Structure P
Amino acid sequence: MKTINYQTLQETLYFEEMDNGLHVYLLPKKGFSKTYGLFSTNFGSIDTSFVPIGETEMIKVPDGIAHFLEHKMFEMEDGDASNAFAKLGASTNAFTSSSRTAYLFSTTSHENECIELLLDFVQDIYLTKENVEKEKGIINQEIGMYDDDPDWRCYFGSIQNLYQQHPVKIDIAGTVQTISEIDKETLEKCYHTFYHPSNMMLFVVGNIDPQQTMDFIRQNQSQKDFKKENSIKRMHVNEPTDIDKKEQTLNMDVVMPKIIVSMKMNDILEDPKEKLKRELAMNVLLDLLFARSSALYEKWTNDGLINDSFSANFTQERDYAFLQIGGDTLEPQKLKEKILDLIASLKDYPLLEEDFERVKKKNIGVLIGVFNSPESIANLFSRYYFEGIMVFDLIDSVARLKLDDVLELRNLFDIQYTSTCMISPKS
């Protein structure tokens, strides 16, 4: 077992790679009553074209299959994993993103039993044709709920407008049509390909003894037999630089219109450190422009263009990146024009050193606060891990940012790669 010391945070992380390839990270937190475990696989909604383990040909699986598989994992031959956690006094959940799927528990007791249950139910799969068909109805209801959610439709519609080929434009849950195409055999192919320990990571944080916990995990893994690990081959997406759609307007049951202006970024970085630097610098830039203390936010609020729902977010994942700016507004066209004008003229927008230093300190403070919450630590660790980034390096990375790093980002803003999604009241 290796130890990694992080002086800035005064934290010690324990790491071991199991014989089967599973990476295990433990972060003891003295004085914490809660323990949080998160078991992640590098498999998300965009992974729909790949070579299955033991095969040689690339296949295309139905959209939404990663999310479907997440649902099915909780069903065990002798019961349900959620009920088993409840009997231990623990809570459990799971989530699927575009690039990963994660299973988690939170507990204040029976830590080893919870870790064992997490490992055991995720590292085994119980599928029948009957329970697969039954799940389709449940997920179709979930898809219907999202289809009726104006905030989700605006958020996701703004992403769909940007991409022509990339599977990020497909809803994480898929569609009613693609869900109908999922079968037991395809789910098993996805499971055995992406749920191999060598493609997964376990992170446990909280009230634990690292040596005893690692011994326990090591023993658990030694009792399981996995086929030889394979190098997963995913299809590279040839996404055109142009956006798919300039505008989209949906009429829904809303009192106030919603609008999001999105911008596609075609300059995708490969180096993890450079990707992290860009993301952190972009977060600082968006704070400088749109935080509630900014001049723009104050002016647009006073002009009646925005309210508390307004936000600006940068998303950067495995092989795509985009920006989203917007919220609820009584003046959607005026707000759209203001945002587009800002993007077009951003190179001339004044950004001051003193404001940059203030916002940078604020971002460092937010990150320090993350390490007071086991849930936040684990989720952020998982978010960056498969990108080749250790979350404990974030604070030092923000501290090293210079104003020039932020100013350079203005060159990425290009009006021709922007699109607008609006939700209008039916009336």
Structure Q
Amino acid sequence: MKSENEPFFASSDKLDMDKYCVFKYYFETPFDVEDTAAHLCREQSTALWKRVDVDEDFRPVHGAKVIELKRLGTTSVPSLEALHAKGPIYNQVEVRIAHPHINFGAKLPNLMTAACGEGAFFTPGINAIKLLDIKFPDPYLKRFEGPKFGVKGIREILKVNDRPLVCGVVKPNIGLRPKDFAELAYKAYLGGIDATKDDEMLSDVEYSRTRDRVAAVIESMHKAEDRTGEKKIFIANITDEVDRILELHDMVVESGGNSVMLNGMPVGLSAVRMLSRRAKVPMFSHFDFIAPYTRHPHFGLSTQVVTKLQRLAGFDGIIMPGLGDRMNTTTEEVKENVDICLSEWGGLKASLPVPGGSDWAGSLLPMYRTFGTKDFSMVPGRGVFGHPDGPEAGARSIRQAWEAIEKNVPIEQYAETHAELKRAIGAFGKAN
């Protein structure tokens, strides 16, 4: 090892780990593995560690340090091509880097600059790199507010504690005028759905202004509450230019709305955190603009990192890619993201995991079995609003599917005496 690299290596038991966030990366390089890992630390922290002609060294306090390095193997076919990292054989490496958080503080943009910025992703010698995980020490986590309502707060609004929640995306997703949108939401509420929501594409648009849409849906929601005796939620999408987000939140609240949604990555997680400090109602995320960062197996960052950051930013509910072929996400990855939402984490409230993707009544049992908890919400669109007998029947079919689960009866058998569920099976396929 080159002598100048030695300060970029350390044993975790010799460090005060409360002072470090730990970044876990996969990378490929045709060069010496230890030199490349040290270069990664240098580039993301103390690329230069002293002034000319001054006796000083910033590496002990400010330098990132390799605390674990694993050689996974080699490949002759690189995941990505890069001019500065060509070679006949590429070493595949997993590395854990302790980065002192004094360098960026409890600020999400600055944290991401360190973990995924120029220093990390333009390190000479690395041709592919992916941020797999970030571990945060409890003293660092305590500097974040996290979710204001969380799972418990959402359940308290709905007065539902004994089953998974059901949140339906009103379909058609764009094009409906507020009155027609509210009528569909009303029928779904009558069928037993807990929440309806705007699609991620539906925001404050000319044909459906947020104020008008929220007012119409809230009127329908209260009518449904009176008829069913159940509390309901409407999740209004307030994704917009950052300087309008607070205005739109206040507009929703003033119109009687009781939840909002932000496409967190497009608006930026710092904007989410800003809103969370002001929010008077639960905030839900949507997973737009996440796949371009996460889909490549050896470049970008993992969905688990994104989920952690969204919980840090303050989302009370996190809509994420769910089970099934459409989302191109493994069962293990979905389960890990659900666990990240619910795990004990530095005293922050748990976020409600909302895995989705073409779900219907037959999706409920696989989700419940996989997650091993009732603390999640499914988020059907066509499964409710595309039901052949309409959204009331679609919502009812999902509640019937849960009844079958509680009674330990296969849903095909339960469907023999429950018409809405039987029609759902006929329309959307066999239960998993």
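The table below gives the values:
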quantity: Mean count of other Cβ atoms within 10 Å over residues 140-147 derived as 13.4 - corresponding label from P, Q; calculated: P
quantity: Test item: Rg and Dmax of the Cα atoms in Å calculated as 24.3, 86, pick one of P, Q; calculated: Q
quantity: Comparison of P, Q - label where relative contact order in percent (Cα under 8 Å, 6 or more apart) is highest; calculated: P
quantity: Label whose coordinates, when FRET efficiency 1/(1 + (r/R0)^6) of positions 4 and 220 (r between Cβ atoms, R0 = 35 Å, to 0.05) is calculated, return 0.95 (choices P, Q); calculated: P
quantity: Origin of the derived value 0.05 (FRET efficiency 1/(1 + (r/R0)^6) of positions 132 and 308 (r between Cβ atoms, R0 = 25 Å, to 0.05); candidates P, Q); calculated: P
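Throughout, read-outs are computed from the coordinates displayed, never taken from laboratory work. The shown structure was predicted, so the numbers you read here are calculated from the model rather than taken from an experiment. Cβ atoms are built from the backbone, for glycine too; each structure is taken alone.
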